Structure I
Amino acid sequence: MNDRTKGVLLSGLVFPGLGQFVQGRTKAGIWFISVSILGLMSITYSAVHKVMIIMDQIRPQLANGIHINFHDIINIATQIPNNLIDNIGPIIFIGCWLASTIHTFFYKDKSSNSDSK
């Protein structure tokens, strides 16, 4: 398996930016990994923030011994408005994942071009 195939598989299936490392493009790999981690951090922040809102709303009921079912939690979660962070995190991560995979796929190793001539 050549570096191009390994790179595409690593960037597409494992984590964005790993394929650039296989191809020897460390700076590009670090950039893609860093941006992907920022996207994942944004997704995590949004999820934790929503869980905290849900917990604040159901805590009084739990303290009084009132049974809460899954349907009630879903109703509370769907009433929480989305903000920019909720939408930007997945866009950043998916965009970085696609860009990293495409960047790895279209990379041409200059040394292999000179060997084939």
Structure II
Amino acid sequence: MLQQSIPDDYVLATNETHTVREFVEKAFEQVGICIRWGGEGVNEKGYDVKTNKLLVDINPEFYRPAEVEYLWGNPAKAEMNLEWKRNIDFDALVSMMMEADMKKVTGMSCAEYKDNFPME
């Protein structure tokens, strides 16, 4: 992008759309937790299926002021002009994010965390 002779705007994206719910479920899966949802809207909550412990509580303070219903990035221009191609999918991205956060917060990988703190 920086080596282009004429500056331009490019979108680097997966060409997919995913919900926050999907992201949360995939993230918890990384540490062996399955989420059960209950309630609706701002009263919706996510519970650990095995322990029934509340793990996700929606806070309207964190809503975007002008929430968009559907977010989708189209990387066609970057693919065509820059020959850019994504090399990870949604699952891999969530896994990378969780691995980095778990290492930072616990000093362990997701697998090490699951081994040391089994969710039974």
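Bear in mind these aren't lab numbers, they're just calculated from the coordinates by the rules spelled out. As the structure is a prediction and not an experimental result, all values here were calculated from the model. Cβ atoms are built from the backbone, for glycine too; each structure is taken alone.
When FRET efficiency 1/(1 + (r/R0)^6) of positions 24 and 80 (r between Cβ atoms, R0 = 30 Å, to 0.05) is computed across structures I, II, the figure 0.35 traces back to II. For helix-only ellipticity at 222 nm (-39500 (n - 2.57) for each DSSP H run of 4 or more, over all residues; to 500), the calculated result is -25000, so let me know which of I, II that is. Answer by label: I. One of I, II was used to calculate FRET efficiency 1/(1 + (r/R0)^6) of positions 40 and 56 (r between Cβ atoms, R0 = 30 Å, to 0.05), giving 0.75; which? This value belongs to structure I. Of the structures labelled I, II, one was used to calculate relative contact order in percent (Cα under 8 Å, 6 or more apart), giving 39. Name it. Label of the originating structure: I. So FRET efficiency 1/(1 + (r/R0)^6) of positions 64 and 104 (r between Cβ atoms, R0 = 35 Å, to 0.05), computed for just one structure, reads 0.05; which one of I, II is that? Value 0.05 for FRET efficiency 1/(1 + (r/R0)^6) of positions 64 and 104 (r between Cβ atoms, R0 = 35 Å, to 0.05) corresponds to I out of I, II. Among candidates I, II, the computation of distance in nm of label points 7 Å out along Cα→Cβ at positions 72 and 88 that gave 2.4 used structure II. Supply the structure label, taken from I, II, corresponding to Cα extents along the principal axes in Å with the calculated value 78, 26, 18. Attributed to the structure labelled I.
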